[in-house]
1. Here Kirkwood radius over Cα pairs in Å has been calculated and equals 37.4, so which of I, II was it run on?
2. Matching task: -19000 is the computed value of helix-only ellipticity at 222 nm (-39500 (n - 2.57) for each DSSP H run of 4 or more, over all residues; to 500). Pick the structure from I, II.
3. Quick check: 2.4 is what I get for distance in nm of label points 7 Å out along Cα→Cβ at positions 42 and 162, calculated from one of I, II. Which structure matches?
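Every number here is computed from the coordinates shown, using simple stated rules; none is lab data. From a predicted model like this one, the values you see are computed outputs, not experimental measurements. Cβ atoms are built from the backbone, for glycine too; each structure is taken alone.
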Structure I
Amino acid sequence: MKKGPLYIILFVFLSLSLGSCRNSSEEKEYTSEEIAEETAQLNSFFEEEFQVDLQDSPMLQTRLGIKKNYDSWDDFSHLRYAEDLKKAKRRLEFLNKSINADALEEQAALSYQLYKQRLEEEIEDYDYRFYNYPVNQMFGVHANLPAFLINMHKIDSVSDAKAYIARLNKMPKVMEDVIAGLELREMNQIMPPKFVFDHTIEASRNLLTGKPFEKSAEASTLLEDFQKKVEALDISGKEKTQLILEVQEALINSVKPAYEKLIAKLEDQQQRATTDDGIWKLPKGKQFYETALERTTTTNLSAEEIHQIGLNEIARIHKEMEEIMDEVGFQGSLQDFFKFMREDKQFYYENTPEGKEKYLSEATALINTMKGRLDDLFLTKPEADIVVKAVEPFREKSAGKAFYQQPALDGSRPGTYYANLYDMKAMPTYQMEALAYHEGIPGHHMQLAIAQELEDLPMFRKIETYPAYVEGWGLYSELLPKEIGFYEDPYSDFGRLAMELWRSIRLVVDTGIHDKKWTREEAINFYVQNSPNAESDAIKMVERHIVMPGQATAYKIGMNKILELRELAKEELGKDFDLREFHDVVLTNGAVPLNILEDLVEEWIQTKKS
């Protein structure tokens, strides 16, 4: 990748505020040799500690395209939290005692500040280590393990196939640890609301359907995946048959009992679950939610302030939608228009294999068209390619509307935009453009792939993620194409606004559920009354809010900050403003908290002025 002048592994709770990332000293000036030596020491520390984390995570190795410990899973035991805390304290002590932050090169100073702040927050957040739901409908272990094997575990050799089988045989230990964690959380009064169990139990049972779990002509999800990968190997038919027999044994003897134990535990807990949805129900729930908002938005905005921002944005977008309603000559209220957009057949493909394939091919075409305009918008572009896929059947009923999976570092796997085509009524064609731009190009694929390919940055910054930055960029990327002539169809532009409206409603509903104690039903009704989306869309979104407190506030807060900084740069630079250079400032430092992004943009402005 062409290196710019100036990064997903998805974590939910992230940095608050870093302050200035530039360290200076009035007492001493350092020589270039001293700065180079201190920077080298820091970068060596970053690399050594990244290798420690890499060694501790076989799944991270696989995600990065490294076939080491290819037969193993990560440690899912609750005991790892104490080990991680010990590691964070050791690292922080090293930074404080062994690194002179005043004698670092510019990028190294930023790396130092980011890394130190992350360690401080990890230590601060130890008290909340059990404040999550390891088995939930959005990213639960029950669905993540098979999805990981299907999407990440490549089989290029017999040894790769053996490693796949070994991972299946090690699932019982993973589930034992997960179940122990569920029991520990319940002892601490931490358990998801009742509705979550229906989703997770069903998804877990789905994995145990088909051959070899039951007499069926159709292979189960994992058997189908394994067979397809093994059939592509250049080995004898006898070897393929033997491998398939071995994987069937692993599915029956390891996967089946592991999932049956998990299902039994979930059914047991479901009997004691309540319908209280907000995180306020947990001990220290209010304090936890405040921290979650800080980590997610990397701001000091309160729940009330975020709630009000959402209400203001909803009012503005409704007004713009009314203008489009007038443009297309629709007679009636905005609610009538929402009903029309929700129900008219012209906006939906058939819920058939043909309809789903048409959606995928058109989404791919939209991304390919946008590729042709990137030179107008960006100086730095990713080398990694992107593909569009449907969410796998075993998890599509409970998975989100769409999401992105970053490419492998070594280029062996492209970035992937996943579209959930389970309910085609939840995937209107008028939202197709905005969704493709958000998840693909110029959205998540541009940002995450570019970050991974940056040179001369420590690895942690290449794969770092801050929700407000990452999702803010994704939402900003829905608007950007309009500014160069896309969304020619007014209905498609309405779809763009509907997507932005959806993210604005999230600010209101997330804070409504977790701060104002809204019920699940109140939250669903707010979405339905204020957006054109299908009710099924609203239900999934509200259920996502409930199991991921604060996360959905990232999008609009991040987008607003990027637009605010762009307007600032335009005002300050006038005719010298170059949108491509602005995007380089935003993208070529990896993911950063919003206040650090503000620092970077302001420094770029001053440099341009001088």
Structure II
Amino acid sequence: MTLIVATTLPLAIIASLLAWHSYQQNVGNSAMRTERDTQLAISEITTDLDQTHTLLDMLADGDISSGNALREFALVQTVSQHHYCMLMLTDVSGRPSVVLPPPSTQDAAICSSPELAAPTMSSPTIRTPVVGVDVLKGDRGPLLKFVVPILSNNSVSGYIIAVRTLGWQRSHLPKGDSRLLLGTDNNSRHFLAMPDGTLYSLFPDRPVTAELPRRAFARLKRDIASLSLHDVFTSQGITYAFQNAYGPVSLIVATERTAEESHALNIFLIRVSLIVGLLVLELMAVALGARLFLVDPLEKLALAVADWRKGAAFAPRISHSIPLEIRHLEKAFLRATRRLSKHEQDLEQSARNQDMLIREIHHRVKNNLQVVASLLNLQASRIRSHEAREEFRLVRDRVRALATLHRYLYSESGLSALDVQSFLEELCSILLSANGMNAQTRIRLQLDIEHVLISPDQAVPIALIVTEVVSNALRYAFPENRTGHIVINLHKVVPTDPEKEGLVELKLGDDGIGINAGQATESRTRREGIGMQLIRGFARQINADMTVSNENGTWYTLRFIPERPSLTALAMARKAISHGEDSGL
């Protein structure tokens, strides 16, 4: 699935980018059209104002007088399509001599302005006109007041004053004029904005009530404050273009989006949804095909292997409609499982044979030791010396202890370890019987042995230590038919040193007459002879700390850490088979 997504995702991204580019183009069309209309309107305004300056300069440079001024003004009014609200000729002091009023076909409100006073011939106070162009705020839009001086012999002999609208009257424009196309074919509106934010229609004979949205008005105020001459932005789906028209007056063109532009986002989302839908359908189809032809066969193969590991026969039951590679894999698994099963059977059989061989070795060693013990017992019965006969019996007891040990060295639990509890009970019973005693005699045996596993290397020294202690106690601890107890305790202890985890304490002894513990290493008496040397030597073999006490008898305390028992051959073979199954299959 990752590979499929990695191969198809670039195509989906490219298609999405193309859809986004198309969306951006549709959205940008509104801004382009608004820009185009703005530049067209500014061009017309600039051309019209240039023509006005040219006409007025021509009148001032000509031989205009009170006699021909009215005719000249009428000609100018006609040429300008009646855009002038007033044309007036004054003398050098500013007193009007000829005044051409607005045409009768023009709405009086177009030329109405509180800043424009109606001139009269008999005004008592006349101000000298100021040469230049002033922008007046009219009722229908901004008005431009032109003052052009008339020069005669390098001196001003009078003034031409003209007042006209900045916009145009549609009713006065001739057919075919390009200005008639503004705002008719693209849902755009043209406004003239005063510095205070008041909006007027570019066509004063068709007034409209308009108010900029708060965001657009704030943008306009910021542009005017920063003396920006041009700005384009979009607010609430309407594109606004701001352009300085003349002086403090600005031109604003507001263009609404067309239906195609308004649905551009929906079209983009539909395209992206279609791309994503096709990609999802493709992935679902591929996933279904992969499930039918790859995942299901592999799951059946895995289940068959799992069943084979549990002991069942390997039978994946895979259809022949799957790819050839998986069928080859099935055949390879079939051959491998058969070989592994055969190999495991051979390994387990070999382990059983080795296990039986080890058992047989222990059995033969035990029999041979019992034969040696019997020979020693037979030889001891032929010796007349009491001391020599006792030494032979001691050797016999040690050999019998080893023979008994070999019966317990091979455990059924899979570990090559000594079952201490059962072994010590049988060993002590044999020692009591060899000395003509049993559980109901004057010397009683007390065993308190915890279940502890002892390795074969430690089992032999422990068996001989117990043999020596019990034999010495039976022979010397209870003279003159005294009664008493022989005690053997084996427990796990909690060590103070963490490194001695698993520490075991073996305490054995009797409550007989006891010996002098201080002389236990001198080996001077018969009781302190080879027996004590053997006990100390065997204690060193198992790395035990041994203490000897003669309080209320003779007590031996050995503390040692049992070695970890090893696995039997059969257990090792089964573990190897199990490990091979877990790691390989």
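1. Numbers: I: 25.6; II: 37.4.
Answer for the origin of the read-out: II.
2. Numbers: I: -19000; II: -16000.
Computing helix-only ellipticity at 222 nm (-39500 (n - 2.57) for each DSSP H run of 4 or more, over all residues; to 500) on every structure in I, II gives -19000 only for I.
3. On the way: I: 4.5; II: 2.4.
Value 2.4 for distance in nm of label points 7 Å out along Cα→Cβ at positions 42 and 162 corresponds to II out of I, II.
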